[in-house]
Structure P
Amino acid sequence: MAFSYSHFDVNRRRINFMTTLMMVSSLLCLIPIGNADDNDKALGASFIFGDSLVDAGNNNYLSTLSKADTTPNGIDFKASGGTPTGRFTNGRTIGDIVGEMMGIPTYATPFLAPNATGKAILSGVNYASGGGGILNATGRIFVNRLGMDVQVDYFNITRKQIDQLLGASSARDYIQKKSIFSVTVGSNDFLNNYLLPVISIGARISQTADSFTDDMINHLRDQLTRLYRLDARKFVVANVGPIGCIPYQKTINQLNENECVDLADKLARQYNAKLKDLLVQLGETLPESTFVYANVYDLVLELITNYRKYGFSTASRACCGNGGQFAGIIPCGPSSSLCTDRDKHVFWDPYHPSEAANVLLAKQLLDGDTKYISPMNLRQLRNH
């Protein structure tokens, strides 16, 4: 799942605030989040790839327009005391929550954080980057971001570090048998590439939607195969969520509360069908690999459609944002309007789910049935 965004940060951060932020981000991987002790190596590691839905702070270390390092982002993130960490939500990301639920002892460290070395990487590393996509051209409007090709390059560095920590044989065992690789990417390739107003018009004239989604699938195939060659064996790959239903899309298209943008959702569904087929093919052709398909599209659509059933008061209005009927035009920042009932909103900002929504999504991915995650859930994958 990868809801995208357009983050034009006009607020210049003060040097002392940024220094404090970097210190907080660097310390987060040292904060225990579970009851696992140091001897429980069976828990393995969580290696997280993707975009802003699971970025845990990598973009803090980039000169980019895509940042979440200002208040009120992170206001409910207990590990930092409510200080922004670079997560594009009010609290924990799905990756954070799944890691906690699986008993991984610390949050996966952002790769670009200065302390992403030594034993800290044995609990996992987060390579995700706000604005990143499958295709290298995706997100160029933000100036800097880490696309999937670069993220896999960075894992290659981590892979060599694990060899040095554990020795080649034990490192291979640790990666292949005890580690999970999660990939949450794709929405930016639509919202901040193919569907981007003005900039993408030429591309859409020269490339059909079918050709564009084929291009995405071919690139992702190469990226997942590269990870496999670096000893990744247990994969969970999320499909693209209902991007036509996010507050940003509803606002700029002046839709009613229960409407979604048809073209964006059609593209997501088209890509998702091809992604599901790709993962089956890879599982059949790459020996000893397991590829799990996370049906985030239907999961999020269920929350949006039946939000009251899950305790939410709105699935269309952003908790933090400004502009239009659903506060969906200007990204969350210090000058944004902020709701008082954050756990009652499906969406934190114009593009990303709230922590309350992330908790529900993570629970389904961890223990849900094949409607939402197949051929097995994450708890089963861990023990597989």
Structure Q
Amino acid sequence: MSTETIVKTVTSAVGQLSVQPAQADSTSTVQSEDTYKYQHLLPAFDNNKKYAPLRAFDHVDPGHRALSHPNPISFLGNATRVTEMTPNLGTEVEGVQLLSLSHQERDQLALHVARRGLMVFRNQNDFIDSGIDSYREWGSYFGRLHIHPTSGHPLNAPELHLVYRDAHSTFNFELDDRITTTLWHTDVSYEVQPPGLTTFFLVAQPSTGGDTLFVSTVSVLKSLSAQFVAFLRTLKAVHSGIEQADHSRSGKRGGVVRREPVETIHPVIRKHPVTGEEALYINKQFTKGIVGLKREESDNILNFLYDHVAKNGESQARVHWTPGTVVLWDNRVTAHSAIVDYKESKERRHGVRITPQADRPVSALEA
């Protein structure tokens, strides 16, 4: 099968879909698409399917149940290695198979991800190869699965968000007129109920590069002065999905908008519903302004906070991807950024994100 014939349009029960090409597999060897193991997970873009606005729902965080457990980290009992990645963020685990966790152990997992912000599980090939229905079941345990309004998804599986780049295509939200691809953000924070515990893994990766940066927005907040934090607690900001939708409407990233974009007001500091910890909740991709402040006032505060997040190395961790790695993070207490440093290699980076929604953000002043 030639590269030119790989790009195709197929008709399915969900409408007209464009299924896009790719080039290199997880071992960075070039092969035709009919032998690519994860062809069923290639990005598809439905040009006809539209979704109604998201409705509010009652979210019950599984981590709550683990709070009363006498040993809430017993799910790590069979681990062969547990490493704290940094003092403030991240735990790396070997020897625990995610697919084998009981419901009680999943509750403990949710609590530990909330407390540590980030967990990296190695040697999870069984999880990665378990298939789309398994991904749905896994994610649904932690919340209502989010359908992204603009990103690619596997054919007939809109609940899975795909991150994709190869020698010919990119469906990442990248701006080529910037000097860096680093863009700290929390996922789809413009939603009324943004994501909580999120699961992500790569099914193909470049031979080097393509790491992901994470930052603890709890730790970042703690490094600010008490007086300034007290002021920030009184503020709310607008998070907008309009720019992302317009980016797609311009013909980029697949060119689809499945659900009309929304703008939502969230507190600048939110309180985690399980741990009670406060975290800074702004991000440069979606936060457009602070409510009630004049533009210059808002811009100065937000730019200071963006700069603080970007430069706060004490609060950051870096995930180096190896085959079989599955990463879980809590979008309520972290931000992250992909590192697109592998462009010149022309290799494929193909990731799958399972994104359950959680609670509506509330501040400590509201709780």
Can you spot which of P, Q the value -5500 was calculated from, given it is helix-only ellipticity at 222 nm (-39500 (n - 2.57) for each DSSP H run of 4 or more, over all residues; to 500)?
Q
If we compute volume of the Cα convex hull per residue in Å³ for structures P, Q, which one ends up with the highest value?
Q
Computing distance in nm of label points 7 Å out along Cα→Cβ at positions 155 and 291 for each of P, Q, the value 4.5 comes from structure Q
If you rank structures P, Q by distance in nm of label points 7 Å out along Cα→Cβ at positions 67 and 275, the highest one is P
Taking volume of the Cα convex hull per residue in Å³, for residues 235-338 alone for each of P, Q, which is largest?
Q
If Rg and Dmax of the Cα atoms in Å, for residues 147-186 alone is computed and equals 12.1, 36, the structure in P, Q:
Q
Which of P, Q yields 27 for relative contact order in percent (Cα under 8 Å, 6 or more apart), as computed?
Q
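Throughout, read-outs are computed from the coordinates displayed, never taken from laboratory work. Keep in mind it's a predicted model, so treat the numbers as computed, not measured. Cβ atoms are built from the backbone, for glycine too; each structure is taken alone.
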